[in-house]
Structure I
Amino acid sequence: MHSSKRAFLATVGATGALAATPARADTAATPGLLTVTGAIGRSNRGAFDPVLDQMLGKHGVTFERAYEFDAATLRRLPAVTIKPTLEYDGKHHTLQGPLLTTVLEAVGASGAQLALRAVDGYNVAVSRADAAAYKMMVALKIDGRPMALGGFGPQWAVYDADNLAAFKDKPLKERFALCPWGLYHVAVTAA
């Protein structure tokens, strides 16, 4: 096991970051904001519910079990900060949140492929290896403020395109195709 993974697991264990999440989404005191399904080792909720999981259903997502993160649980994960130039205004903005790989480690994900889905149905496929190489994050804040639904939030899967060889020389409008804002679902698959 890598030392960084050991440190992460020790931090999660010491802080109880995942233990604080309710055992079932339907008994949660706060709403779930990010649902991770598929090849995961840990779950805190049961199967897809056709009544309560309306948006997932409309997007064709079903599952037998999932891990549902609320805002507090996401905030307890170790965070990073990036300052990319955003396509919407051509300015640098400060984004903060956990790495996507940290979120995946928290649920014991074992798959190599990811499908990232936004509330508007935008769906992108990215390999777990690319998400790690790009240091893709689940941004929770922009310029120090929590991201709102109706803006980029409540979460945005994003990377620092200014500092990645695969994206930095592309026109600004083409750098973030793999970055759904309004992220609410991550599906993890073997291939």
Structure II
Amino acid sequence: MFFIYLWVMLKSPSAIAKPSKGTIFYNRLVRFIKVGSFLHIIGLLGIVLFFICFKASLFYLAHQQLILGYIWGLLALFFFTVPFFAEFDAYGRYQNYKQIKDSLFEMGYDRRLLKPFMHSKCQRDSVVVAAQDLNHDKEVEVFFHEMGYRSYHILPDTFNRNPLVLFSPVFWKQILFNEYYEFRNFYW
């Protein structure tokens, strides 16, 4: 009787060891970097270009060339905002990653699950990382290839159809302000 009780206790979910907070944080950080690698590179590039433009602006302002100084200052201001937009977008793609990973785990690989996430390179990257975690990466890569997407398709489909979508508040809300998604099945 004791051995049956011990066996049942060891098989129960409460007996499975939960990873430490450090392990969970590390793995989430790795996934966040993998999901948004392209966006993180854009953010770093924005920081570098900000410092270059800011230094050029100070140089021209110090030499009494105000128009060039202001132009470089405006460029510096633009490049100052790029990392913020890139990181907000990376956060949104990480939420997509968590959502699609849960969906793939619960329902298995299904093309219909991937269709809402195939319209931008960043969303496709989040799907690929989730698929790699669940060993569906080959099917996902074949699906995106069949849909006509290649590595050089960087801009979102909506932007290619209508470049003025950048002035739409709905576009920016969908890109930058995604709701937090809590994992249902995973720690990372």
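A short reminder: the numbers here are calculations on the coordinates, not readings from a lab. Just so it is clear, the model here is predicted, and its values are computed rather than measured.
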Given -5000 for helix-only ellipticity at 222 nm (-39500 (n - 2.57) for each DSSP H run of 4 or more, over all residues; to 500), calculated: source structure among I, II: I
Percent of Cα pairs over 24 Å apart, calculated, reads 35; among I, II the input was structure I
